[in-house]
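**Student:** Once you scroll down, you'll see the structures, which are given as structure tokens.
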Structure 1
Amino acid sequence: MFEEYPKQVILKDGQEVIFRLLRTTDFQALMDFFGRIPEEERWYAKHDLADERLVREWVDHIDLERAVPVVAEVEERLVAQAVLHRHDYGCTSHIGRIRIMVDPEYRGKRLGTWIMFDIINLGVSLGLEKLEARFAAGPEEAAIRGCRKLDFYEAAVLPRYVKSLDGDYHDQIIMIKRLHAGWDDF
């Protein structure tokens, strides 16, 4: 499954993008990418993406058994990042957790859809049964709509669970996609 990388996709404007796995040499490119994501969007990530020490730790210790980081690259510039987190043991070992970020300059070009398709395919290849994504209702509505289009369903709503940078509470939406071998769910 990992040997399928790198792979090429063509965006709706005709631009070529390469999907590949994150490399240990990608630290500065990843920091630059995170720097282009508005702070109010980075806020909803589980970790501080501006923390160089943390990002260095991720890049230096890539463990494909636990997290599969896929990046989208245009002319050596990272323009999207997706991570499929998984556990190899326990009651949730059949579930992958995903998080995707797209450079604001590349939104509206179907890059998010393409990288989501790639992560879904990766989940199927890894034998996962479900994918889970969590979003803040309101600030992440575009991502919620995109997931719905790809047959994710709203499994739970945690009322007033997350806070914005301004201190406003938002519901957290937990979305699930059931995976079927062979893509027969599309």
Structure 2
Amino acid sequence: MVIATIKKEPSTGRLKAEKEDGSSFFIPLKLCFSMHLHEGMELDEELYSKLHHASLSEQCYSKALELLASQEHTRLLLSDKLVRKGFPREIVNEQLQALIEEGSLDEGRYARAFIESRLKRKIEGRTMMAARLAAKGVDSAIAAQALDEAYSPDSVDLMLGSLVGDSADSPELRAMLAKRGFTSYEIARHLRSRA
């Protein structure tokens, strides 16, 4: 049973599938060529559904790339944004997997950029940063690797040194550093090294 017809959009020359009620969507160019689609061709429900899925997939992929071009994302954050924009979760998951496989979506890259950005604004310890990454949906193994890179013992000493300055060791100082996410071991080691 025919449910739509392929028409040519006068302004762009692109082909679109249009139902009798006027609803339509553009057909991805690669499908136009590979399936030998042409203006005036009638579409049954199965072909219409296949083309509609392909159109949504192409739009979702393009929107994901647009979002990634402005800043790095985790899979979770990007998925949430695309679903809020109205893309079906099934299509979002397919496109995110493609982006991961091609390297456009990389949680390790996101984690490293996130840590660097946070540390420029405010020095925080590894435990606090790990919690922030977990809240963003970064896989724990990926987060651990990025945290290892950023929080070497020398880096931690530099961070603590900039926070402590010339302050004398006190319970208040230790509490402030712990609140910033540094472990008692890191704090004690740094304070001992100053003595």
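**Student:** Identify which of structures 1, 2 gives the largest calculated value of FRET efficiency 1/(1 + (r/R0)^6) of positions 28 and 44 (r between Cβ atoms, R0 = 25 Å, to 0.05). Let's see the in-between values first.
**Tutor:** Numbers: 1: 0.55; 2: 0.85.
With respect to FRET efficiency 1/(1 + (r/R0)^6) of positions 28 and 44 (r between Cβ atoms, R0 = 25 Å, to 0.05), the highest-scoring structure among 1, 2 is 2.
**Student:** I have 2.3 for distance in nm of label points 7 Å out along Cα→Cβ at positions 100 and 116, calculated from one of the structures 1, 2. Which structure is it?
**Tutor:** Comparing all candidates, it corresponds to 2.
**Student:** Among the shown structures 1, 2, from which was the value -7500 of helix-only ellipticity at 222 nm (-39500 (n - 2.57) for each DSSP H run of 4 or more, over all residues; to 500) calculated?
**Tutor:** 1
**Student:** Next question, about the same structure. Using distance in nm of label points 7 Å out along Cα→Cβ at positions 4 and 172 for the comparison, can you identify which of 1, 2 gives the largest number?
**Tutor:** Top value of distance in nm of label points 7 Å out along Cα→Cβ at positions 4 and 172, among 1, 2, belongs to structure 2.
**Student:** Okay, next question. Going by distance in nm of label points 7 Å out along Cα→Cβ at positions 92 and 156, which of structures 1, 2 comes out largest?
**Tutor:** 2
**Student:** I have 38 for percent of Cα pairs over 14 Å apart, for residues 60-107 alone, calculated from one of the structures 1, 2. Which structure is it?
**Tutor:** The value was obtained from structure 2.
**Student:** Same structure again: Out of 1, 2, which one gives 10.7 for mean projected area of the Cα convex hull in nm² as computed from the coordinates?
**Tutor:** Value 10.7 for mean projected area of the Cα convex hull in nm² corresponds to 1 out of 1, 2.
Read the figures in this text as sums done on the coordinates, not as results from a lab. Quantities reported herein were computed from a predicted structural model and do not represent experimental measurements. Cβ atoms are built from the backbone, for glycine too; each structure is taken alone.
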